[in-house]
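Structures incoming, each one as structure tokens.
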Structure I
């Protein structure tokens, strides 16, 4: 299995087309050969969960049966051509699952991989549906955790994405190693405390945590490919 995340920045003039894409790109993805799961995503402004949407930046996460299926989509599909015409800049990370726990809309889109001995750069997806009654608890801790993450050892970059405002949120982050991810998640006292709160206060009605091995990256955001120094091109 291969998993792709594409982040596209639209020209300001074409923001209405970005909104339109959230509706009309569903059918092409549903019919795309080899695509077993997909999510059309909005973006926050600060690279993590964010109450303020970035109307120019949007994303698509998809699972593929083979790399050939992904490349056919990336190079020749209706959606890829849409991005080329209307987009200002785009960035794609292609990965393979290392570990995955939890569900997304009742599914396990990445299967149940459990590769323990991987070394190298890693991508992390944290996704949750937040209970309406716990929204205030969740959002009151977001800025603190985002600040800790962006200054953590081994942090490369992150993208805040979501299927719906406020309550269906995800962060896709890139790190130099799994050890760096573990140190941030469990050795940072502030972040560890937030993890405890999510359990004790039952913040989420559904959640998923997954790690991936990045195998390729394409394009740029803000003129840069964050993985340039970490992947063999």
Structure II
């Protein structure tokens, strides 16, 4: 049986390394436990509370002393998985914030394990949206036109659309989001050596998700290994 707080603190260390190695400096992620059931913990930047998550200033690419113009907002709610052996993310969000005072985002990636749906759910959640989704703040004439065609009386902005991204198992990681901000020229730059930071931690993330997928569906994993010529002995 794993220890939730120890596992969460190891995860917090990874997040600290990723953020300080790419977009910011001096940021530290901490763990705040709270009572369950199930037993849960928050992982977020130091100085945060569950109701008020501290913003991370994006300073990479700026000159010394130049104030940040953009911020990263990210937090995770974690627990142990059903086996009690592995850390699982219950909720997460990471977004690009354009106003420090109001915390208004331009784009955000959200994940909520229990408030979204997956194609194989036996008991769909109340909210008909994907557990992992992207929301973009803005407007679209094309989507407004489509809503009008369908008779919507009240048009919705882009932020009201939950665009599915990979489901519970293969949703985007914070490394993916940071690289997206850079490759799409939404931030001024990244710290030197950012490629190594993102590659190392993202590879670990993908391996963890693959292991979790195998635990969820060992029969498919066995079938594929056998098709590749492996001999698999059942436990």
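For the set I, II, ranking by FRET efficiency 1/(1 + (r/R0)^6) of positions 147 and 187 (r between Cβ atoms, R0 = 30 Å, to 0.05) places I highest. Calculating relative contact order in percent (Cα under 8 Å, 6 or more apart) for structures I, II picks out I as the one with the greatest value. Of the structures labelled I, II, which one yields -9500 when helix-only ellipticity at 222 nm (-39500 (n - 2.57) for each DSSP H run of 4 or more, over all residues; to 500) is computed from its coordinates? Derived from the structure labelled II. Between structures I, II, the greatest calculated value of FRET efficiency 1/(1 + (r/R0)^6) of positions 3 and 195 (r between Cβ atoms, R0 = 30 Å, to 0.05) is seen in I. Quick one: distance in nm of label points 7 Å out along Cα→Cβ at positions 179 and 211 came out at 2.1 when computed from one of I, II, so which one is it? Only one of I, II returns 2.1 for distance in nm of label points 7 Å out along Cα→Cβ at positions 179 and 211, namely II.
Of the structures I, II, report the one carrying the highest value of volume of the Cα convex hull per residue in Å³.
Working: I: 123; II: 183.
Largest calculated value belongs to II.
Rule-based calculations on the coordinates, nothing more; no lab input. Since this is a predicted model, take the numbers as computed values, not measurements. Cβ atoms are built from the backbone, for glycine too; each structure is taken alone.
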